[in-house]
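Asker: What follows are several structures.
Coordinate-derived values only; no laboratory data. Bear in mind the structure is a predicted one, so any value in this text is a computation, not a measurement. Cβ atoms are built from the backbone, for glycine too; each structure is taken alone.
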Structure 1
Amino acid sequence: MVESLISDILFGFTGLISIINPIGIAFVFLDRTASLTTEERTALARKIAINVMCVLLVAFFIGTPILHFFGISMQALRIGGGLAVAVGGWQMLNAPDTQPAEKPAVKRVDADNAMSKAFFPFTIPLTTGPGSIATAVALTANRTHKLSEFVISSIASVVISVTVAVTVYLVYSRAVVFAKYLGVEGTKVAMRVSSFLLLCIGVQIMLTGFSEFLIPIATMQPVVK
C-alpha cells in the first residue's frame with residue numbers, strides 16, 4: 001500500500017511538473033514582473049502557488065464527476081488527454097530555439113495590479129493550462145469507492161497538489177537566481193528534457209486508456225447461437 005502511494009505520488013508529480021514546466025515559465029514570470037521588487041515578486045509567487053494548489057485539488061476531486069455529467073468516459077479522457085499531452089510534448093521537443101520570454105503573451109505588471117493578475121493570467125493559463133488540468137483528472141479517473149483505496153488516492157492527490165505548488169513557489173520566487181546561474185543554454189536543455197518526459201507521459205496515459213478500452217472487448221465471451 002505504501003509502495004503504491006509513493007508510486008502514485010511520483011508519477012503524478014513528475015507528469016504535472018513536466019507539463020507545467022516551472023523552470024521554463026520562471027523566465028517568463030521574471031520578464032513580466034521586471035518592475036517588482038524581490039519581496040513583491042515573492043509574494044506574487046506565493047499567491048500563484050496557492051492558486052495552483054486549489055486548481056489541482058478541484059481537478060483531482062471534482063473533475064471526474066464533471067466528466068460523468070457530460071457523459072465523457074474515462075477511456076476517452078485518457079486517450080484524448082494523453083494525445084493532447086503527447087502532441088504538446090512533441091511540439092515542444094521539436095520547436096526551434098527561442099527566448100523563453102517570447103512564448104506566452106502575458107503583459108508586464110506593476111506593483112499596484114500584480115496581485116489582481118495572480119489567478120489570470122499567471123495561474124491560468126500560464127502555469128496550469130488545459131494539459132495539466134486534464135492530466136490531473138486522468139490521474140484519478142479510476143478512483144474507487146472502496147474506503148482504503150479512496151483514502152490512498154486522496155492522500156496522493158493532496159500530496160501531489162502541495163508538492164507541485166511548493167515547487168512552483170520555489171522556482172518562481174527564485175527566478176532571478178535561475179536566470180543568473182542557469183542561463184539561456186541551460187534553460188534550453190531543461191526544456192528539451194521536460195519535453196521528452198512530457199511526450200512519454202502522454203503516451204503512457206494513452207496506453208492506459210487503450211488498454212482499459214480494449215481489454216474488456218478482448219475478454220468478452222463469444223455469443224453462442
Structure 2
Amino acid sequence: MELEQAMLGRRSIRGFTKDPVSRALLEEIIELANRAPSSMNTQPWHFHVLTGDPLEKVREGNSTRMLQGVPPVREISDHGAYAGVHRERQVDIAKQLFAAMGIAREDKERRQDWVMRGFRQFDAPVSIVVCFDKSLDDNGTIAHFDLGAVTYGLVLAAWSKGLGSVINGQGIMQSPVVREHAQIPDDQVIMTCVALGWPDESFSANDVKSVRRPVDAVARFVGFDG
C-alpha cells in the first residue's frame with residue numbers, strides 16, 4: 001500500500017472480528033512503527049502487546065471499576081472537559097458514530113453500552129499498551145510528542161497490512177488494572193493503548209470518517225511568493 005493511500009484511507013475502527021492476529025504480523029507492524037522520529041533519538045517508547053486471558057482480565061477490571069463509579073486513574077494529565085471549537089469537533093464525531101449505529105439521543109442504555117465498549121478495548125483481539133520511560137517524566141511533554149509519532153506510525157502500519165485500529169485512551173483510564181495484568185514495569189509510564197484487529201465489515205461505525213479542515217484552515221505560509 002502506498003503511503004498516501006494509507007494516510008487518506010485510514011480511519012478509526014471500533015468493531016472487530018474474533019479472528020486472531022499472529023505474533024509475526026504484529027512484529028512486522030511494530031518494526032515499521034519503530035522507525036518513528038524522536039527527540040534527540042531518545043526512542044522512549046515501549047509496547048506491551050496483549051491478547052487472550054491477560055486482555056480479558058484488563059477488560060473485566062476496567063469495566064467493573066468504571067461501573068462501580070471508581071474515578072479514572074491515569075498516569076498522564078487528563079485533558080479535562082473540552083470547550084469551544086474542540087468540544088464542537090468532539091460532539092460532531094459522536095453524532096456521526098451514533099447516527100451510523102442507529103443510537104437515538106434518548107436511548108440511554110445503548111449510549112452507555114457504547115461508552116463501555118471503549119473500556120473493553122472495543123472487544124478487539126489485541127490491545128497494544130504504549131508506554132514511555134519514567135526517567136523522562138520530569139522533562140515535560142517531549143516524550144509525549146515522541147509517543148504520538150510512534151503511535152501514528154503504529155496505526156498506519158497496521159492499516160497497510162489490512163488491520164484496523166483505534167487509539168483508545170478509555171482503555172487505560174483504569175491504569176492500575178492495565179499495569180497489573182500487562183505486567184508493566186514500574187520504570188515505565190502508561191500513555192495510551194491501541195485496540196487492533198481485523199475490521200468487522202458489518203459494523204456500521206467502521207465506515208465513519210471524521211471531517212478534516214482544509215489546508216488553508218490549518219496552515220499559514222510565510223515568505224512564499226503569491
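Asker: A value of 32, 17, 6 was derived for semi-axes √(5λ) of the Cα gyration tensor in Å, for residues 134-205 alone; which structure in 1, 2 was it taken from?
Answerer: 1
Asker: Check the numbers for relative contact order in percent (Cα under 8 Å, 6 or more apart) across 1, 2 and tell me which is largest.
Answerer: Ranking 1, 2 on relative contact order in percent (Cα under 8 Å, 6 or more apart), first place is 1.
Asker: By the measure mean count of other Cβ atoms within 10 Å over residues 46-53, tell me the structure among 1, 2 with the highest figure.
Answerer: Once mean count of other Cβ atoms within 10 Å over residues 46-53 is tallied for 1, 2, the winner is 1.
Asker: Name the one structure among 1, 2 that helix-only ellipticity at 222 nm (-39500 (n - 2.57) for each DSSP H run of 4 or more, over all residues; to 500) of -13000 was derived from. Can you show the working numbers first?
Answerer: Details: 1: -25000; 2: -13000.
Answer by label: 2.
Asker: For structures 1, 2, calculate FRET efficiency 1/(1 + (r/R0)^6) of positions 22 and 78 (r between Cβ atoms, R0 = 35 Å, to 0.05) and state which one comes out highest.
Answerer: Between 1, 2, the highest calculated value is found for 1.
Asker: For which of 1, 2 does Cα Rg over 2.2 N^0.38 Å, calculated from the coordinates, equal 1.11?
Answerer: 1
Asker: OK, next. Check the numbers for FRET efficiency 1/(1 + (r/R0)^6) of positions 62 and 94 (r between Cβ atoms, R0 = 30 Å, to 0.05) across 1, 2 and tell me which is largest.
Answerer: 2
Asker: One of 1, 2 was used to compute FRET efficiency 1/(1 + (r/R0)^6) of positions 38 and 214 (r between Cβ atoms, R0 = 41 Å, to 0.05), and the result was 0.15. Which label is that?
Answerer: 1
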